[in-house]
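None of the figures in this text is laboratory data; all of them are computed from the coordinates on show. These numbers were taken from a predicted model, which means no experiment stands behind them. Cβ atoms are built from the backbone, for glycine too; each structure is taken alone.
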Structure 1
Amino acid sequence: MHTEVFYYDNKFPKYFAIATIVWGVIGMLVGVIAAFQMVFPVLNFSEYFPYLSFGRLRPVHTNAVIFAFVGNGIFTAIYYSIPRLLKTEMWSKRLSALHFWGWQLIIVLAALTLLAGFTTGKEYAELEWPIDILITIIWVIFGFNMFGTILTRRERHLYVAIWFFIASWVTVAILHITNSMELPVSLFKSYSVYAGVQDALVQWWYGHNAVAFFLTTPYLGLMYYFLPKAADRPVYSYRLSIVHFWSIIFIYIWAGPHHLLYTALPEWAQSLGTVFSIMLILPSWGGMLNGLFTLRGAWDRVREDPILKFMVVAVTCYGMATFEGPMMSLKNVNAISHYSDWTIAHVHIGALGWNGFLTFGMLYWLFPKMFNTTLYSRKLASTHFWIGTLGIVLYAIPMYWSAFRSYFMMKSFTPTGQLEYQFMDIVQTIVPFYFIRAIGGTLFLAGVIIMIYNLWKTAQEGKFIESERAEAAPLTKQYVAPAGSLWHSIIERKPLMLLTFSLIVVSIGGIVEIVPTFLIKENIPQLTSVKPYTPLELQGRDIYIREGCYTCHSQMIRPFRYEISRYGEYSKAGEFVYDHPYQWGSKRTGPDLARIGGKYSDAWHFNHMLDPQSMSPGSIMPAYPHLFETEIIKSTTISKIHAMRRLGVPYAEGYESQCIKDMEIQADKISNNLLKENKIEIKSESEIIALIAYLQRLGTDIKLKK
């Protein structure tokens, strides 16, 4: 049989690899700065650079690490591995270029808009609607290029790594489109079409599965290709890889509600999330063992080869994180972990260990191949490994310690039945752990800088191979499966069938969980006392979201004695029916705000936002002086009220003509009250007035138990 000559294009794997490194350093640096801000609030530079406060930097950090660092790492792996697995070149260089430059444009726009305060306020999905549309376009371009390559292949069977790439692509598309349904108000402002409980369920169906199908399944594809290559060993078990693939993409999609245990989410949805989260242990550990057992007979090499060291620790961290995640979905464990630093430790075991170390191992293996040379220094790579490992340890252990310490202090009562510790007492005891965490992050970043130097010197010593010659026989139309081959070999030969089956499997869980929440009204009981936000309160809520207050404060009191004693009556589902988006939060660095309305005077909120430490000594909250100088853009009020009414919020027909006048009346009332009672002069048009109005509204709609 004759063979055909073709060329692997290394240019785009190199581009994506460089982008992975660049954005990785930037994302980690922002993370280190944010970590130190939690120890030294002065580093927020609030007076001079309000766009560098923790509330704005934190989503920049998460988006940069997830979508810039890990995202470009995924594309590096795909653009390098798929042509070699399919014995063909990428289908279109033009689409490859559009994908690369389009993705980098998205990252730049994301950083600029988030720093400027343009955010939807939904975790891992903070980008506003024009960027969401651009993400969809670039994702489709990437999919066309990938499937065009698969359909023009010279290799009949699709290798296991490609299964994970296909499932990841289709699932991320579903997640992004569903969660990003929003109604635009202006070019950089929109409201989620979902509200309250529904929005929370959709968000964490997306949020958990963004971790699953962006940070996990494509990296499993990366593991299945690069780990055997680096070890020069075949994958341990083909049958195990089949079970691993189908079980993990089916089960993972159900687990999102475990982020909302003990909240106002319906109990049946919480239970489903818990059950399927526990089931996740089996396929996850099956994949981990398949990776580790691939190294059977090569453990002597692991001791000497820094690339394999990175990969072994990465797979081990994957196993640790995928055991810990299901354990955290148990209600008694989740009562401790949710809203605490345990979640932060858990996420970073995965991000730093699994994603970070596997990416580093891939880059150390890839650069010598693309530059036709050997790694410049194995000793530097080993140094990077040990510094990075120490960084992970110093990051994670203090966060676990902080979580347990704060939990036991939070729930501690005196013999007379009073809370033993104030919230600020607890904050002060865990600040030292935040400092150690910041040191750990700094060490991890230092290891990355060592890697950059090592890879740069490797590239200098070699010569880049832009086009790599290869040859293979064309794909024949007639094919007879070998005797004894598995039924799964049929699916492996038909990529569109694999895509369809993957779509069906991942859609089942989402449909079962989400549809009943929207169709069965009894799932979200209505409270007639809950009224829509006034125009001023709505403006204040948007400021609250813009400044990233939700990154440190929750608005969800769980039915625990210590939470009710500390914050007030536990939260009800019907309280949030007009919240677009919901604001239940995922981390409490500050106290819960669900019942903050009326607890303090307007003057207290005024001074607290101007100088938090003056009202709460020891607070690590940044100041917001710009809110006292910036005026509300009144002209946006009409469009915001109109958008909310279109989303079902019961403002009266034609209320747009009255809303600005009502806003001014309420603002004047707060401004005059500050002047009369506290001799504080402030313009009624100032943003701080709107924020005070919003904070004073929270939790006041329902009658509280005494």
Structure 2
Amino acid sequence: MTKEKEERLRKLRSLVDEHDQRYYKDANPTISDREYDRIKREMEELEQELDPLGLFKQETSSNPDEWAQALPEVGDDRLEEFASHRHLVPMLSLDNTYDETEFFEFDQRLKKLFDLNELPYVVEPKIDGVAVSVTYVDGVLQSAVTRGNGIEGDVITQNLKHVSALPFDLPSLPGMPEVLEIRGEIYMSHDEFIRLNDLREQAGLPLYANPRNLAAGTVKLLDPKEASTRKLEIVLYGMGACSPESCFKTQSQFHRSIREWRLPTVEYLKSVSSASEAWEAIQELDQLRHGYGYPTDGAVVKLDPIEMQKNAGSTAKSPRWAIAYKFESERQETLLEDIIMQVGRTGTITPVACLKPVQLAGTTVSRASLHNADEIARKDIRIGDFVIVEKAGEIIPQVVEVISAKRVENSQPFEFPTECPTCEDLLVREEGEAAWRCPNPECAEQIKGRLEYFASRGCMDIDHLGEAVIDQLVDQGKAKKVSDLYELKKEDFLTLEGFAEKSAENLFHSIEESKARGVARLLCGLGIKHVGSSVAKELARNFTGIKQLGQASSDELLEIDGIGSIMAESISDFFEDPGNQSMLEQLEKSGVETSHELKESGEQPFSGKAFVLTGTLNTFSRDQATERIEALGGKVTSSVSKKTAFVVAGPGAGSKLSKAEALGVEVLSEEAFLELLEKH
């Protein structure tokens, strides 16, 4: 073998190892799926040319014994902290392609193998999530396991107990196998991803990159209570082991059966009689997927008859009877006009790309997060570059790559600032963190962020106290912390630009009215790290007020539903800070409601019932409807499942209404909802 090709093969193997670590173990890939697939394909082609027997691979391995184990070549997501479980049947990964010609070559290989003119296939969406295998024995869920190395994976059953669509006991129905190992995907919906990123933004933390990475990180959390604060979902679509083996004749029959057993499966499944019809279904799915509430990145095509699947067999990493056709992410080229720094309310410095506006996936994009300094350096992003932009997970715009060929000659590498752009304090970065932070709690931008969050609708809901007003209050030194708002007089507002007697009076009364918003809203507005609206409500249900909560031990906090160790530590740290203690005392002296009587929970009629609100409500806002439901012991969730008690549907209700009807969940009109409230 030539030295150049040998060195290239070593480099490619090193790159694949590095990116496998980032993707499977760290849940934080730094390149696109397509770029990874390109590198891996080049590596495999070189291996086939230079090393068909795997000898060079064995020589260059740090542990040659590994290669004698004949493991499937599917990456490895196992972590030492988790128990391992052996799959009943090896769990392989799918071959994939972005090319129409390669898809039809896949069909030609199978037609040649079976000596047939046409072959029956099924087409289904490829959900962009985390591969999982669940096993039922006599209808009872025994385990949920990651793909791992294909032979054995990590047991994550404890982190899926809150996944409402996954039953732990199946009904005893005709045809139910004694042992059934089912393959599927754990994913996070767009709504949940946006909700969690909203909380991150409110906490001043860096945003999550995409739903897939966040789902992967969630299933590998060591604290199941922490995992339960992030809503995961699951879809099942493939068969591993089955006893007796003759349960299913076709892939489509398998899908019908698990749907009858109320297991969550794909919403699109098309049986076709040829590859040409399969290609038409792929194109159809490419259009439909934009309306789905979860990330999809391709279509999976499988031979329909199970017996033909067995006869086709598998390679070391993939079944020969299936292929994934990967859809292209929508990308656009545009000019990066500037890079600015945003200071969050907790001091996190987020670099933002200012782009020449461009249309992308139906919206105009003019800004994109650059995440952190390391990301800018790794991609060598410079002001004045032409860049490729895409929406990560079809949600968040991001700069994918720089078009180096269009870079001007005098271009200079971007130098990340060492000082806060607002207060000029030296930035700091804690060990193990990617983000730089401004350590100065008196930084004007942090103060403004904290005040805006405190006054927002989901917190203290102070009308007329918007961004422009807060900017003036902080710039004039009238407010440095949230408690200062309650020290202001009407005369203080008359000095602000745009204020007259009436507008000053309105704002003064809004601030006064906010004193009675209640303990839950106050807790949310304080901006305690990791504590959002739902956690604040749970804390208010368990403590008589701010003082009692501040005296709670970590063990007491951990006993509360939805509170994990990280959150408990964050709450304790907040109340131990002398500055926060002084602020809380000032709030209490100003007459802000910081305590309440705990409500009796024994006679609440909606206790244990989950509601979903969809469409437009005319009688009251979503927040008001949520308050009414929660006051009667119920809770409001963002997505519909079999555990949903009621879906309240107003005009404009969409996919949530359709899902409720499909699952047989009771749907209430606004009038019926009002009648239900009046009964109680």
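Kindly point out which one of 1, 2 the value 1.01 was derived from, the read-out being Rg/Rh (Cα atoms, Kirkwood Rh), for residues 93-380 alone.
For Rg/Rh (Cα atoms, Kirkwood Rh), for residues 93-380 alone, the value 1.01 is produced by structure 2.
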task = Assuming -10500 is helix-only ellipticity at 222 nm (-39500 (n - 2.57) for each DSSP H run of 4 or more, over all residues; to 500) as calculated from a single structure, say which of 1, 2 it is.
result = 2
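For Kirkwood radius over Cα pairs in Å, for residues 469-604 alone, which of the structures 1, 2 scores highest?
When Kirkwood radius over Cα pairs in Å, for residues 469-604 alone is computed for each of 1, 2, structure 1 gives the biggest number.
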key: If distance in nm of label points 7 Å out along Cα→Cβ at positions 45 and 629 is computed and equals 5.3, the structure in 1, 2   = 2
inquiry  = Comparing mean count of other Cβ atoms within 10 Å over residues 541-548 across 1, 2, which structure shows the greatest value?
reply    = 1
ask   = A value of 18 was derived for relative contact order in percent (Cα under 8 Å, 6 or more apart); which structure in 1, 2 was it taken from?
value = 1
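So P(r) over Cα pairs in 10 Å bins from 0, in percent, computed for just one structure, reads 3, 12, 21, 25, 20, 12, 6, 2, 0; which one of 1, 2 is that?
Computed on structure 2.
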